[in-house]
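Okay, got some structures for you below.
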Structure P
Amino acid sequence: MITEQGMPPLKIQYKDFAAWQNSRLQSIEMESHANYWHTRLQGEIPVLDLPTDIPRPMVRTYNGAVVQRRIPAGTLGYLDQFCVDNRVNLFAAISGLVKVMLFR
């Protein structure tokens, strides 16, 4: 059986995954992992200094902007087919593309 998106249905339901995840989160092993990451990530968060054409303001204002781009229908068709072939959703594929472009 194939779903509307052209992908086979999942073998488990989300509630099964959530129950398994909750049981893992309450284990002693997970506590040691949490302690490791709390120690590893403590302290100041470094500033992400990406190259830009506009310098960062001295005073943080939280003023932002929105960038919108339209994907041509033909390109979106190829991307949809890529997602079906590789069993990945469209959000994950586009997120990956954005990360690749930012990595440069």
Structure Q
Amino acid sequence: MDLVGLDQLGARYPNLDAVEDWAHVLSGGEQQRVAIVRVLLQPPRLVLLDEATSATDLATEADLYEQLIKTGFTCISVGHRPSLRAFHTQELRLDGRGGWQLVPIAA
């Protein structure tokens, strides 16, 4: 939890089996960071992220994606923030008529 900036949450809830109404206890950004913790604890080979950092600031977004990149996950992100491009090598462009194009993202 320290890796994603939730060290204070671990101090408040040291028992990971605690039952709470988390949607009311945690902010949207905290909920998104908890989701990243779950990915880090049970590593899949492929991570699909749909607006996974939309409730965080850009610095937190960068920290979360850097943690995922360090682990070697293959990440597919859906999002509206242009900042997400920095964490990917390709972009899927949809034309709205059923067509698509996979385009390399320049470094």
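Bear in mind that the values in this text are calculations on the coordinates, not laboratory data. Predicted model, so just to flag it, every value in this text is computed and none were measured. Cβ atoms are built from the backbone, for glycine too; each structure is taken alone.
Here FRET efficiency 1/(1 + (r/R0)^6) of positions 13 and 45 (r between Cβ atoms, R0 = 30 Å, to 0.05) was derived from just one of the structures P, Q, and that gives 0.50; the source is Q. Assign the value 57, 51, 24, calculated as Cα extents along the principal axes in Å, to the correct structure from P, Q. Structure P accounts for this read-out. Supply the structure label, taken from P, Q, corresponding to helix-only ellipticity at 222 nm (-39500 (n - 2.57) for each DSSP H run of 4 or more, over all residues; to 500) with the calculated value -16000. Of the options listed, only P reproduces it.
Taking distance in nm of label points 7 Å out along Cα→Cβ at positions 29 and 61 as the measure, the highest value among P, Q is held by P. In terms of FRET efficiency 1/(1 + (r/R0)^6) of positions 37 and 53 (r between Cβ atoms, R0 = 41 Å, to 0.05), the structure with the greatest value among P, Q is Q.
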